[in-house]
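Visitor: See the structures that follow.
What follows is calculated from the coordinates using simple rules that are stated; it is not laboratory data. On a predicted model such as this, the values are computed, not experimentally measured, just so you know.
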Structure 1
Amino acid sequence: MAKIKVTKVKSAINRTQNQKRILESLGLRKIGQVKVHDNTPNILGMVNKVSHLVSVEEA
């Protein structure tokens, strides 16, 4: 299965609780932190919700 690298590039301060929970479920806590996930519809939906806070590239 294809993999994607998700990097947190902006802070979650002054964001909704839903967006903070999505970042936490993606495993992103600090700015600059990178996590590798499978390219599944669930993960892509979460990334889409916080696309303004993260950057995504194929791994």
Structure 2
Amino acid sequence: MNQYDCVKLKTNRFKNEGLSEGDIGYIIEVYSDGNMEVEFSNPLTGETIAMVVAQPSELEPA
């Protein structure tokens, strides 16, 4: 997975941030350790719901 790819969340680890398994987001940054900063936003308004740093195993291409 690369920067700007659309991904689907495969975990409920980010419930406190308002996210749940199956939510769709975009990779904003790929870090040297392999983790990825992902932005999740409301598809109707474009408003950001959360930005989280996820491990590759917590994401899949959407």
Structure 3
Amino acid sequence: MTHRRVKNRRLAAVGYVWAFAALTASPGARAHYDRRKHQGDRHATALRHLYNRFLGCLSTA
């Protein structure tokens, strides 16, 4: 399986803002972000992982 090299920039921008806003409003989101940062992720990568987690929650709802 290959990875896509093209992304929806609007969706990515919204996800970044959504995840960033959740850092101050959600203790769970903050804990996930801090865990990723502790594992060595940079800020943008940790936010992307948080956003992907949010999307996973939406798809199972």
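Visitor: If relative contact order in percent (Cα under 8 Å, 6 or more apart) computes to 32, which of 1, 2, 3 did it come from?
Guide: 3
Visitor: Shifting gears a bit: From 1, 2, 3, which structure was Cα extents along the principal axes in Å = 31, 21, 17 calculated on?
Guide: Comparing all candidates, it corresponds to 2.
Visitor: Something else: Can you say which of 1, 2, 3 returns -8500 when helix-only ellipticity at 222 nm (-39500 (n - 2.57) for each DSSP H run of 4 or more, over all residues; to 500) is computed?
Guide: Of the structures listed, the value fits 1.
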